[in-house]
Structure I
Amino acid sequence: MLAALAEGTSDIAHFSAAADCRSTLDCLTRLGAKVEVKAERVRIAGGGLDGLRKSRRSLDAGNSGTTMRLLAGILAGQEFRTTIDGDASLKRRPMRRVIDPLTKMGAKIKSRDGGYAPLVIEGTPLSPIEFALPVPSAQVKSAVLLAGLFAEGVTSVIEPVRTRDHTELALAEFGAELEHDGHAIRIQGRPRLTGRTLAVPGDLSSAVFFLAAAMVLPESNIVIHNVGLNPTRSAVLDVLGSMGAPISLVSVRCEHGELVGDVSIRHQPLQGGVLEGDAIAQLIDELPAIAVLGPYTEQGIEIRNAAELRVKESDRIAALAENLRRMGATVEERPDGLSVAGRSAGRLHGAEIEPHGDHRMAMAFAVAALGAEGDTTIRDAECAGVSYPEFFTTLERLVER
């Protein structure tokens, strides 16, 4: 998105083949950006802040909440009307959380049923605001900061707790003026963004499923190279380490504003524990992988303060509880989390898993199935392609070794 708003050409290496990323490229192409894809490299010829053009058709964000929410911030500052829609899952995800701050900036946005896609965004001149996030959300923060690019003056976002900061780092890399002051992030409007040559680090939120698999299968020992180790995303490594996982980081370095390194882990019985409080905002995508480790720990795993899981691609709290019980786990479901009993409650058995079209559910229960007795079938397993099309091929290759 930033490459499309920058002046000049950006070359991006290691671009993901995930469906969400393809949805973003498709939306940008429909908005007039010149996009060239060759294997894992993407070249985008940016037209500057005012270089996007009205799409003849509505944009399709597919399953990607990130695409819809971040693009909403960009589209709010354009000189044309755009409709952006998504699949059935995305249409169930709340968009009021981005509509409200963008409306305060002057945007005109119509939605279905008071806050659901499709969104009809009438681009208008925007005014800067100071916005305090009512709920920790990197996507909402990013939408407001991106809208701030088109507002004359300084736009501020205040976070109740720190959330993932990839957007801020990328904005700075492309030349935007940002300032951090405690929990506030400020961006100066109307900057000149410049095209860059970049490499995308490996996604720790995807790598965590292989780390979890190593905790399920005895004698496992794996190294994952060139993984993004952004401190706002790497809390999962601290959590696994606190439970007893022997994790090592090597060759850590900074590339294009992001920390990158190699992660190694070997099998060790886990103790389990309680996850709660401010840390949840930095673990939100990794919680499914952690939850399915519960039956393989001594104490079990309890997750609290994670009601946000109910409005992801699926109701992840309900989906985790449902499918863990199908496999024989003892689970207590709560409004804002769940408690999964440890190994003393009995070994998991194979079952038929319903991921509810959620990529992280499909991958999490593939991991859970590795240590279960008997065969497990995951329905609609191809939904993993939303974020990781090669997941099952990679997992099979690792297990065969």
Structure II
Amino acid sequence: MAEWNAAKPKNAVAAWVEERLPILSLVNNVVGVDTPTPRNLNYWWNFGSLAGLMLVVQIISGVVLAMHYTPHTSLAFDSVERIMRDVNYGWLIRYMHANGASFFFIAVYTHIFRGLYYGSYKAPRELLWMLGVVIFLLMMATAFMGYVLPWGQMSFWGATVITNLFSAIPLVGDSIVTLLWGGFSVDNPTLNRFFSLHYLLPFVIAGVVILHLWAKKISDSGNPLGIDVKSNADQIPFHPFYTIKDAFGAGVFFFVFAAFIFYMPNALGHPDNYIPADPMVTPASIVPEWYFLPFYAILRSITFDIGIPFTDIVFIPAKLLGVLAMFASILVWLFLPWLDTSKVRSGKFRPTFRWFFLFLVIDMFVLTVVGGKKPEGIWPLVGLIGTAYYFAYFFVILPLLGKIEKTLPLPESIANPVVKAAE
């Protein structure tokens, strides 16, 4: 593997700086521009770099928006309107930021499920995977707080409903809610807290992303076959091969992103958020952003207490059980390296696993739909079935499949399948 120090910058100024402050070496060690990379990476691997690009878009557009936004309950809604109408290209920056959150989650969800299919969480990549889960949790917190800032009806009531969930925690729940609110209701102190944290957390995410990339550098990036690199024939330089491939993927991705910004900028939002927040008027239905809906559906699917049957003794009330299920649905990802007992990494060689994984993907789409519906009619039952399969996949199916599944034979090396396919 080539060392960066062996190829010093050709530019005299860059070489002078590098000799005194090896910042280029540090960046290369983290990003790995000149690192040999498995030769069989497909376009599903593009979404990691796309997520990084969207993080940059969100940080830059967010900093510009913060210059014009006023975090006060009587001025926040009007300041957003002013950004849209009076600030030069304010409408463009705001639509980039609002839709950018959705496209950031699209890239990250795809990146996560690619990792689930190809076993990117297995040894020696456990810490790499766990850092990715931390990034996702920070993203969810940042997105939720950002959704509150326009101070429309969905902003206010979404904040009220979600923060109230913490009151289900025994003993300390009410204190946590009061701390989040900064008082005894969602009001100006809440908005100030959320604005401050929403501005701060993207930089925390960027720091964890650097650790994530560093961990990838140490443990390698994995590949669709799920086998280790055995020789130089299994690798090609990251640049120019994958930089060009990533650039093409980014072009397609940002083309779709631009289509939403210019032609349907409000398609992914809720119309009620264009109504100023009114604590005296409750919306017909309180719905979070689409990227929260699967976990919101899991939260609402729990409508039963856990206790002793046919008595009034309740150990875990439904509200607390729903909150625990919602958080557990994400935290379970942290334990995937140990829940999946299969020795084979890639789903490409696990025929039975592929079917269960397909059902998991369908299940996530179903839960997304259920989360956006009112909890009436058949939807609560559909949500409960979807929740049951979601947890069964991680706690029952994966551990058992590793013991009983008959996997396909693995290739001898990465190069052999690639060469044979070319022939």
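Between I, II, which one scores greatest on relative contact order in percent (Cα under 8 Å, 6 or more apart)? Don't skip to the end; give the middle numbers.
On the way: I: 12; II: 21.
The structure with the largest value is II.
Distance in nm of label points 7 Å out along Cα→Cβ at positions 180 and 236 was computed and gave 4.8; which structure, I, II, did it come from?
On the way: I: 2.1; II: 4.8.
Derived from II, not from the others.
For mean count of other Cβ atoms within 10 Å over residues 36-43, which of I, II scores largest? Write down the numbers at each step before the final one.
On the way: I: 13.2; II: 17.2.
Going through I, II one by one, mean count of other Cβ atoms within 10 Å over residues 36-43 is largest in II.
One of I, II was used to compute mean count of other Cβ atoms within 10 Å over residues 44-51, and the result was 18.1. Which label is that? Mind dumping the intermediate values first?
Working: I: 18.1; II: 21.8.
Source structure: I.
Using the calculated result -20000 for helix-only ellipticity at 222 nm (-39500 (n - 2.57) for each DSSP H run of 4 or more, over all residues; to 500), pick out the matching structure from I, II. Could you put the intermediate results ahead of the total?
Values: I: -8500; II: -20000.
Label of the source structure: II.
The value 23.9 for Kirkwood radius over Cα pairs in Å was derived from one model only; which of I, II is it? Show your work: numbers first, answer last.
Numbers: I: 21.8; II: 23.9.
Structure of origin is II.
Quick check on the output: 1.3 is distance in nm of label points 7 Å out along Cα→Cβ at positions 164 and 388, derived from one of I, II. Which one produced it? Display every interim value, and only then the final one.
Numbers: I: 1.3; II: 2.9.
The value was obtained from structure I.
Rule-based calculations on the coordinates, nothing more; no lab input. Every value quoted in this text rests on a predicted model; they were computed, and no experiment measured them. Cβ atoms are built from the backbone, for glycine too; each structure is taken alone.
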